[in-house]
Structure I
Amino acid sequence: MARAVAEIQREIRALSSSDKEEILRALLEEMDGPVDPDVDAAWLKEVQRRTAEVEAGQVRCIPADEVFAKIDATILK
């Protein structure tokens with residue numbers, strides 16, 4: 001008979017932080033499904049495309065402090 005989820009949770013809470021992290025990582029990897037082998041190549045291509053746009057002056061970079069200030073102003077309205 002399967003153990004109750006509450007019992008498993010109690011056991012997990014008793015573990016060290018590193019053991020909890022190991023379990024969490026394993027569960028997240030399992031839930032995410034199989035790794036797509038083309039993901040790294042796709043991200044590299046995207047980074048190269050965006051870098052070329054910035055270097056060509058096609059886009060304007062906005063400093064992070066401006067972005068966060070705008071977000072704060074919108075949220076705190």
Structure II
Amino acid sequence: MALREIKSDIADSIWKLVKDPGEAVPQDESIMLLESMNKQIQVVTDADDTVKELSVKDGEPIPEGHVVASIET
């Protein structure tokens with residue numbers, strides 16, 4: 001299994017964490033929702049993965065390029 005980091009593409013804030021560490025995430029399912037300019041943006045996986053670590057909290061502002069989660073593929 002490979003460990004992969006997921007980074008934010010833009011500066012925004014964490015609106016809602018959908019999955020917890022250790023939880024399986026099927027392909028194209030949300031791990032969390034980001035909020036930018038009153039729009040919710042899904043953070044999804046591109047394969048069947050498992051959330052290894054979440055490095056953010058609900059409501060936390062994050063800069064562009066910030067690691068928001070680590071997943072195992």
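What follows is calculated from the coordinates using simple rules that are stated; it is not laboratory data. In this text the structure is predicted, and so the values were computed from the model without any measurement. Cβ atoms are built from the backbone, for glycine too; each structure is taken alone.
Starting from the value 21.8, 64: which structure in I, II was Rg and Dmax of the Cα atoms in Å calculated from? Among I, II, the structure yielding 21.8, 64 for Rg and Dmax of the Cα atoms in Å is I.
Set I, II, criterion FRET efficiency 1/(1 + (r/R0)^6) of positions 4 and 60 (r between Cβ atoms, R0 = 41 Å, to 0.05): the highest-scoring structure is II. Looking across I, II, the calculation of helix-only ellipticity at 222 nm (-39500 (n - 2.57) for each DSSP H run of 4 or more, over all residues; to 500) that yields -22500 traces back to I. As an exercise: mean count of other Cβ atoms within 10 Å over residues 12-19, calculated from one structure in I, II, equals 17.4. Which structure is it? Corresponding structure: II.
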